[in-house]
Every structure is written in structure tokens, then in C-alpha cells.
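Given below, in the form of C-alpha cells, are the structures.
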Structure P
Amino acid sequence: MFFLIGGVQPKTVTLDETPGICQACGLAQVRLKRVDYYLSVFFMPLFRVKKGYPVLICGRCRAISSPEGNIQGASHEARKDGCPQCGYPVARDFRYCPSCGSRI
């Protein structure tokens, strides 16, 4: 009996190592990357099935933007609100402040 394990898996390719400024968090962590999809057998990529488009991805907040600078998505770390009691920055999905413990 013979088993074959295969499928299509994404692979992120870095196109430019020069860091840029992230428009979501303001740090110099943005790299030009592309997500390609590869046909893989036994978890080893064999050949590219689909070539992705170049995008800017922040290494800290994971914000995705087009090469022109239009932000397409950002994680909870890039979108902070302050606690109404102590002003500590907390993510929008938090129910309690990690600093003072008050309910948000």
C-alpha cells in the first residue's frame, strides 16, 4: 500500500530587505514581501502554482499595505485604546485593564 501526502501551501518570499516606516505603528519594520502558493508533496514545496502580489508587511504589528502605502489590515497591537481609569494602552478586545484591573 502506498500513501501520498500532498497539497498546496503558502510561502512568503521577501523581495526587499530594506526596512521602511510602517504607517500603522510608526516603526521601521516594513518589508516588501509576496505570498506564493506551492504544490507540495510530503511538506516539501515542488513548484509554484500561483504567484502573489507584492505587499508591504510590518514585522511588529503585522499591518499589510500596498506598495503605494494604503493600509489594508492591522492587528490589535496597532489599534490601541486607553483604559478610561488609568490611561494604560489596551487593545480593543480587552475586557479588563492589565495595569489597574478595572473593567473596560
Structure Q
Amino acid sequence: MTESVFKPKERRSRISLNSPLSPEELAKRKAEHEIFAQRCREIFDGVRPQIIDTYYGWYIAIEPESGDYFIDANIEIAHDRALQKYPHNHHCVFCLNETGATGTI
């Protein structure tokens, strides 16, 4: 009789060391993300001084292709408004405060 040999399966997790993307593709995506974030930040920095006194602590969703922005006291509503008008475009959400940060650490 032969004994079966136990071979543990490779553990799968959401964080994988074996990325299906090449390092070049990862670098390209990172650069695109940084450009997108920079464009959103420029619009935010331009609009913030005009509306911060009225809407301090509210949220602003910015769609950088058109320059449109949507303001609401609820982050989800601001996000939903941006999605309704631009369902296929990405957008950023900032908090109308000194830093634009939307959460705490």
C-alpha cells in the first residue's frame, strides 16, 4: 500500500506577490493616477477659496475632464451626483477644509 503525500495548497490572498501586470504597466498606471490626482487638486485649490466659508466641512466631488464639481454635506450624495452626470468618468472627492482630507487617521 502506498502512502499519500500531503501537499499543502498555495494560500491565496488579496495581496499577491505575483502581480499579473508587468512593472512597466504598474509604473504607467501609477503615473496616470498621479496626473489625475494633480488635475483634481488644481481644480480643488482654485475653487476652495471661493466656497470654503459657505460650505466648510462639506464634500466636493470633482470631475477633472469637464471641471464640474458637486457640493453636498453628505459625501455619498456628492459622489452620487458626480456619477449621475458622468457615469463613465472617474472623479475625486475632497472635504472643504484646509487640507481637503476626507477622513481621520
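What follows is calculated from the coordinates using simple rules that are stated; it is not laboratory data. Everything numeric here is computed off the predicted structure, so don't read it as measured data. Cβ atoms are built from the backbone, for glycine too; each structure is taken alone.
Worth a mention:
- Origin of the derived value 37, 21, 9 (semi-axes √(5λ) of the Cα gyration tensor in Å; candidates P, Q): P
- In this comparison of P, Q, the computed figure -13000 for helix-only ellipticity at 222 nm (-39500 (n - 2.57) for each DSSP H run of 4 or more, over all residues; to 500) is attributed to Q.
- Given 18 for relative contact order in percent (Cα under 8 Å, 6 or more apart), calculated: source structure among P, Q: P
- Which entry (P, Q) yields the derived value 15.5 for mean count of other Cβ atoms within 10 Å over residues 32-39: P
- Label whose coordinates, when distance in nm of label points 7 Å out along Cα→Cβ at positions 8 and 40 is calculated, return 1.5 (choices P, Q): P
- Label whose coordinates, when percent of Cα pairs over 13 Å apart, for residues 48-87 alone is calculated, return 63 (choices P, Q): P
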